[in-house]
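**Student:** Below: a set of structures, written as C-alpha cells.
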Structure I
Amino acid sequence: MERVKLEAKDRTYLLKMNQAPLSYYIAHKDTPRKRLLYYNEETNTNHPLRYARNSNSPFQDEQDQNAIVEPIVFEDGVLMVPKNNPVLQEFLHYHPGNGTEFYEFDAERDAQEDVQELFSEIDALLLARDLADKDINTLEAIARLVLSGNVDLMSSAEIKRDMMLFAKRYPQDFMEAASDPMLKINNFASRAFTSGYLTFRGNKDIHYNFKDNKKRLMTVPFGHDHIHALASYLQSDEGLELYKYLEDKFSENA
C-alpha cells in the first residue's frame, strides 16, 4: 500500500474541544472492543493500526512479531512528536481520531486561516457600509433573507446596524446573500406580501388583495416557497403587468 510521505519536522498535537487533562490516552492499537482501522479506498480494504516504536509502519499487517507496543499519552492536552519518530507521526495521521479527538497544531496554517477570516470580515463590512450609504434597498433585501423578524417594522438605522453586525459575525453568509442573483426580485416579492397587496392562503394559493379583486393569482407548486414562486412569476411575460403595478405602488409609498 502506498503510504503518505510526511515532511520531516517536529510536530505538535493538541486535544480538541479545549480538553487539557493531566494525562489523556488515545487508542494506540486495533482491538475487538476498540476498532482502530484505516480504510483504503483504492483497494476497498481496512487496515488495522498499531503504534509500535520499533516498527517502520503504523499498520499491524506490515509489522513483525517483535513489535513493541506503547501507549500514546497527551500531557496537559499536548503531545509533541519529534521528527526522529516518523512512525508515530504517520500513525497519528491515519488515526480515526485525527481531526475529531485531536489535531495537529500548525502555527503558519492557523495564522493564514486567521488572516483569511479577517479579510472576509473586512470585505463583508465594507460592502455592508457601502450598501448602507448608497443602496439601502439591497441591504433591506439581504436583511429579509438573513434576519429573523419583520424587517418592515425596522427603521433604516436599525437595518443598517443589524446588517453591519451580521456582516461582522457571519461574513461568508453575508457575502453569499449579497451575491444571490435572485436577491432583489425575491425582496420585491416579499414586499408584495408584507405590504398587503397579495396574500398567501392555505399554504398553497396566492391571492390578490386589492379592494375590488380578491381572486386567486396562482397555486404554489407543492414543496416550493411562495415568495420564490411569486418571484419567478413576476419575471415571466405573464407576470410583467403585476410587476409594473407593484413597482408603481412601492414608489408611491416610498
Structure II
Amino acid sequence: MKLAIMQPYFFPYLGYFDLIYNVDLFLVFDTVQFTKRGWIARNRILHPGKSAWQYILAPIDQASFHRSDQTPILDVQIATDMDWKGHLLGQLAHYRNKAPRAHETIDFVHGCLGSDEASISRLDVELLHRCALLMNMDFNYRYCSALDIELEAAAGPEGRILDLCEFLGATDYVNLPGGVHLYDEQHFKHRNIKLTFRHLPTFQYDTGAYEFVPNLSIVDALMWNEPAAIKGYLDAHREAG
C-alpha cells in the first residue's frame, strides 16, 4: 500500500494533487503543530499587475492559536469576524475576460467557500475533495487524529512517519520533493518500507498577458485549463502500477 502523509493545504499547487493521485491512502497529518508560515491557510494566485503573484488566505482565529509549538492543526479555527470569502472572490475578479475558464472557476471557488466549516484542517480537506472530484480523481484519505495510535515526540519527525507507515501497513511512503532532506532511505528500508519522492515537472500553460508563474494554486491552473487537461497531465506523469 502506497501512503502519503501531509499537512492539509489550502487550494494547493498541482504537485500536491499529483501526490494524492499516486498513493492508495492519503493521511491528513492534522496532529502536528500549526505554523502561520506555510500553506495550511494560504496559497498564491496571479496578481493583476501581470508580473507577480498575491496570497489568497483563510484568516486564522487568534483565540484558537496560541504558540506554534503548542497548537496542533486540528485545533486551529477560521476567523469569523471578517468577510474573507468575499475578499478572496474579489481577488479572483481580475481573471475575468482574460482567462478562458475564469467564470467557471470563480463559480467553482464560490461553491467551495459555501462551506460553514470552522476548522482549517477540515475546510482544507473539503477543498481538496472538491478539486479532486472536479478533475475526476480519487481521494482516499484518513485523519491522523482519528487513528488509535500515540506518537512519541522523542521519536522525531522521521520516527513518527515510520511509526505511522507501520501502523497503517504501508509498503511505500511517498513524499513531495521538499522532504528529500528530512528522511533517510536506509531507515525506511530497515523497516521494509520503500521511500520515494514525486517530482512532477512544471505544468506550464499560456496565461495570456500575464507572466507565467510556476506552482501557483490549483485555482490559477483551473483558470487557464480544462479540468480534463490537468488530469491528462497528471495521467501522463503517473507512476505505472
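**Student:** Computing relative contact order in percent (Cα under 8 Å, 6 or more apart) for each of I, II, which one ends up highest?
**Tutor:** Working: I: 14; II: 30.
Ranking I, II on relative contact order in percent (Cα under 8 Å, 6 or more apart), first place is II.
**Student:** If you rank structures I, II by Rg/Rh (Cα atoms, Kirkwood Rh), which sits at the top with the largest value? Walk me through the intermediate numbers first.
**Tutor:** Working: I: 1.24; II: 0.97.
Structure I gives the largest value of Rg/Rh (Cα atoms, Kirkwood Rh) among I, II.
**Student:** Sticking with this structure for a sec: Taking -13000 as the value of helix-only ellipticity at 222 nm (-39500 (n - 2.57) for each DSSP H run of 4 or more, over all residues; to 500) derived from one of the structures shown (I, II), identify that structure.
**Tutor:** Answer by label: I.
**Student:** When mean count of other Cβ atoms within 10 Å over residues 7-14 is compared over structures I, II, which one is greatest?
**Tutor:** Details: I: 13.1; II: 23.0.
Largest one: structure II.
**Student:** Suppose distance in nm of label points 7 Å out along Cα→Cβ at positions 135 and 167 works out to 1.2; of I, II, which structure was it derived from?
**Tutor:** The read-out was computed on structure I.
**Student:** Going by distance in nm of label points 7 Å out along Cα→Cβ at positions 95 and 215, which of structures I, II comes out largest?
**Tutor:** I
**Student:** Among I, II, considering only mean count of other Cβ atoms within 10 Å over residues 15-22, which has the greatest calculated value?
**Tutor:** For this comparison of mean count of other Cβ atoms within 10 Å over residues 15-22, the top structure is II.
A short reminder: the numbers here are calculations on the coordinates, not readings from a lab. All values derive from a computational prediction rather than experimental measurement. Cβ atoms are built from the backbone, for glycine too; each structure is taken alone.
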